[in-house]
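Read-outs: derived from the displayed coordinates by stated rules, not from any lab. Everything numeric here is computed off the predicted structure, so don't read it as measured data.
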Structure 1
Amino acid sequence: MRDVTGPRILLVDDEAMVLEVLCRYLEREGYAVATAADGAAALAAYDEHHPDLVLLDLMLPGVDGLEVLRRIRTDGAPPVIVLSAKGEEADRVVGLELGADDYVTKPFSPREVVARVRAVLRRAATPVPAPAEPVLRFGDLAIDGARREVRRDGRTVPLTRREYDLLSALASRPGRVLTRLQLLETVWDTSWSGSAGTVNVHMRRLREKIEHDPSAPRHLTTVWGVGYRFDP
């Protein structure tokens, strides 16, 4: 990684040409880039460089990309953009469920990847505003906007940044239906070009964490054909 003052990017891909081209484009934009060609090297580089964002290919030799994502996706971990081939749709969904912030499908334009990196970093630097009330309480569920912390039955619920922002966007407007497009624009980014199905993936994961019975949610209600509503 060159001595550059810009954000640090960890680029992980087993294709030498992809590493070379993306590294050149990212460095041209002022990013400091570290590269890895397999899962073990990616984990070592992650521990060494403490990147601000990870660009992660899923099909890696040895430790695969999903396992790398599982290991680094802890509370406070940096944003992750998944790089995936068209035939890996199931893996992309799993990646989103594990907390990936975006994905780019191969083959891709290097300029598109740079634009996604810029958008995700901008979004990470300006999270969804905290609710006006310091702590929102709904029965056994408490949402602490100042700490960006959620508790259920007095226990902290480990949420990814996206999951927290999604819950906050809905809970700060109790009883109001938000469409998937509105949630994409609020929680992700207006320039994000992924599918609205991404919201469904994150909502399912969020329900598993905060609802006592995810199959019959008490708070996170689906309004069929429209979007979602938070019921206090």
Structure 2
Amino acid sequence: MFSSIAKYYDLNNSLLSLGLHHRWKRQAVEYLMFPPHPSPLPLGERVKYVLDIGSGTGDLALLVARRLGSDARVLAADLNHPMLAVGLNKVRRAGLENRIVSVQANADGICAANMAFDAATTGFCLRNVGDLPKALGEIHRILRPGGRLVCLEFSRPVRKWLRRFYDWYSFSLLPFIGAKVSGDTTGVYQYLPASIRSFPDQEGLRREMQQAGFSTVDYYNLTGGIVAIHVAVK
């Protein structure tokens, strides 16, 4: 499904979020610079190696590389080759090939050594993995002590009126616009809102991260809880 919409993915993200996804991603990256709790790893000064899981078309990887500076090295990993190809073209246009490496990989089984990364990021990916506990366990394994996972994901709006409006938008308007713009016939824009509905809410995802071994997990609602940033410290 994602292969069929790869070249329209960025355009539809901007249309369907009214451009808000850019702000959401920038806010997520800031939690690599200004951690909410003291950590054995002073991330604002020492983050160098970052794994971006489910990197897709590379937006978060590009933001991380730019925000952390010239010493940062980002591994942009995604299971979907056409999405990675779009992201790689963006990396090349930005002149960041020496700082961002794109690899095809599965979040359920990350081919990296224990404690290989200072931090991990993921944006709108975790609800698509085949085995969420296993993927979180893998992320925990590859992080150094004090390293953190910054996860940006769709969640549950906190107000009832917003939940009702969001459900109408997600299940009625979003599939119509998404399919029209991309010409998709696979049903991906029906799958996406259904995957959001079935994914753990803010507290549920916090519990999943704690069960994976993270010592501290906090979350921050954006746009009324339509999306949330979870920050999990190893």
(message) Given 14 as the derived value for relative contact order in percent (Cα under 8 Å, 6 or more apart), which of the supplied structures 1, 2 does it correspond to?
(response) 1
(request) Given a value of -13000 for helix-only ellipticity at 222 nm (-39500 (n - 2.57) for each DSSP H run of 4 or more, over all residues; to 500), point me to the structure among 1, 2 it was derived from. (result) 2
(message) Comparing 1, 2, where is Cα Rg over 2.2 N^0.38 Å highest?
(response) 1
